[in-house]
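Student: The following blocks contain the structures, represented as structure tokens.
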Structure P
Amino acid sequence: MTVDWNLFLDSLWPITQGALKGTIPLSLISFVIGLAIALLMALMRLSGNAVISFIARAYISAIRGTPLLVQLFVIFYGLPSIGVTLNPWPSAVIAFSLNVGGYAAEVIRAAILSVPKGQWEAGYTIGMSRTLTLRRLILPQAARVAVPPLSNTFISLVKDTSLASVVLVTEAFRKAQEIAAFSQEFMLIYIEAALIYWVICLVLSMGQTRLERRFDRYVAR
């Protein structure tokens, strides 16, 4: 196969621009919102109230048991049938956030349970409330345990944002599709898009390592 290097170089910036303006912001916003949902669901799962715990389990089961693509279609194409119409960007943010929340909830719950019970008792001994103990002692230690799987969740999310193209969100892969359709060089352009995703994930992996080292100081010895 003859490589059209001129096309490769010419399309490099538009696809990268799609990543900078679409893929990365979409990933960051969805992940932050998803983490908030995940923390809430994890705490609900740990609740002694059977109803609250059931609601969290049902949500997590529904998210983990259905494909992300279907979730995107339900929100963008399905909701208008009941009178709720959303633009492509918020539709993608909602779908990705809910998806992250379902998967990350179990990661956070497991991380909280991994903290020795003695840490709870230590907090109560010095007069801390349950909420304060959770915030000051438990969550910082649980964060260290949760960083690797949550980082992997974020890296997966970055790649999954390519699905946003099906709901008309302009991001890296959609730009690649447009260029490939115009040039008819599908193999070259899609490989180029894959390389850009790969570079982003490599950078995130390096950031994950630094974050793990930073949280290491919170681990109980």
Structure Q
Amino acid sequence: MEKTVKQQTVLITGANRGVGLALAAHYRDEDWQVIGVCRQSSEELKRVADRVIEGIDVTKPEDVERLVQALDSQKLDLLINNAGLLRDESLGHLDFDSIREQMEINAYAPLRVCEALLPLMQDGSKIANITSRMGSIADNDSGGRYGYRASKAALNAFGKSLAMDLKPRGIAVAQIHPGYVKTRMVNFGGMISPQEAATGIAACIKTLTQENSGGFWHSNGESLPW
């Protein structure tokens, strides 16, 4: 008698456009159950996701709690923290409200979502934090982007701690830089398409194990310096 393979479930934040949408489409094509989470849905997301949970601002504790309630004990095999914000600040023109907002969205929110959804994850589940090589301190040779760099560096630090703390539970964690992607975040001035980025990210996630949990990678598989 042929054994039935359980369909795996992925939850993606910021899934309504860009890399998040491309990831949703990728996993749909891989026959995963796709749950797209966003503040405002899109027709494209509705076409590719099995379920869309919208009206969720991941920086708000009450919205994250609403997300948990909406999932109703749905087990998750993969959580992709993709929602993010890029702003520009330069020395002499620092906007601390902007820096604070990027910290909330890029660093604190993924950590908040991880902690809230942990009861839905089990031995073998994975977490992928979509970060940026701009969060690498060793790789910073141009300065600027104070809020974005600091928030992504914080996300990397959070992800590394999560990897250590979740190892006994069999949950692996990766920090993945998608590449310079042609999305609205960079006025579509990137070098690769969201689809190419999603393919690379998914390949990195596939190779994620307990042995390499906590790493910081480029979507092309290259290990990045902290």
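Read the figures in this text as sums done on the coordinates, not as results from a lab. As the structure is a computational prediction, the values presented were derived from the model and not from experiment. Cβ atoms are built from the backbone, for glycine too; each structure is taken alone.
Student: FRET efficiency 1/(1 + (r/R0)^6) of positions 5 and 45 (r between Cβ atoms, R0 = 25 Å, to 0.05) was computed and gave 0.00; which structure, P, Q, did it come from? Walk me through the intermediate numbers first.
Tutor: Numbers: P: 0.00; Q: 0.45.
Computing FRET efficiency 1/(1 + (r/R0)^6) of positions 5 and 45 (r between Cβ atoms, R0 = 25 Å, to 0.05) on every structure in P, Q gives 0.00 only for P.
Student: OK, next. Say we calculate mean count of other Cβ atoms within 10 Å over residues 37-44 for every structure; which of P, Q gives the highest result? Don't skip to the end; give the middle numbers.
Tutor: Working: P: 20.1; Q: 17.2.
Checked P, Q; max of mean count of other Cβ atoms within 10 Å over residues 37-44 sits with P.
Student: Sticking with this structure for a sec: One of P, Q was used to compute Rg and Dmax of the Cα atoms in Å, and the answer was 16.7, 70. Which one was it?
Tutor: Numbers: P: 20.8, 72; Q: 16.7, 70.
It was calculated from structure Q.
Student: Relative contact order in percent (Cα under 8 Å, 6 or more apart) computed as 18: which structure among P, Q? Show your work: numbers first, answer last.
Tutor: On the way: P: 29; Q: 18.
Going label by label, the one that fits is Q.
Student: Okay, next question. Given a value of -11000 for helix-only ellipticity at 222 nm (-39500 (n - 2.57) for each DSSP H run of 4 or more, over all residues; to 500), point me to the structure among P, Q it was derived from. It would help to have the intermediate numbers written out before the result.
Tutor: On the way: P: -24000; Q: -11000.
This figure was derived from Q.
Student: Right, here's the next one. Can you rank P, Q by distance in nm of label points 7 Å out along Cα→Cβ at positions 29 and 165 and just name the one with the largest value?
Tutor: Working: P: 2.0; Q: 3.6.
Going through P, Q one by one, distance in nm of label points 7 Å out along Cα→Cβ at positions 29 and 165 peaks for structure Q.
Student: For structures P, Q, calculate mean count of other Cβ atoms within 10 Å over residues 13-20 and state which one comes out highest. Please list the in-between numbers first.
Tutor: Working: P: 18.0; Q: 24.8.
Comparing P, Q, the top value of mean count of other Cβ atoms within 10 Å over residues 13-20 belongs to Q.
Student: Then there's this: Match the computed value 3.7 of distance in nm of label points 7 Å out along Cα→Cβ at positions 125 and 157 to one of the structures P, Q, and report its label.
Tutor: Numbers: P: 3.7; Q: 2.6.
Computing distance in nm of label points 7 Å out along Cα→Cβ at positions 125 and 157 on every structure in P, Q gives 3.7 only for P.
Student: Thinking of P, Q, which structure, once distance in nm of label points 7 Å out along Cα→Cβ at positions 173 and 213 is computed, gives back 1.0? Could you put the intermediate results ahead of the total?
Tutor: On the way: P: 3.3; Q: 1.0.
The correct label is Q.
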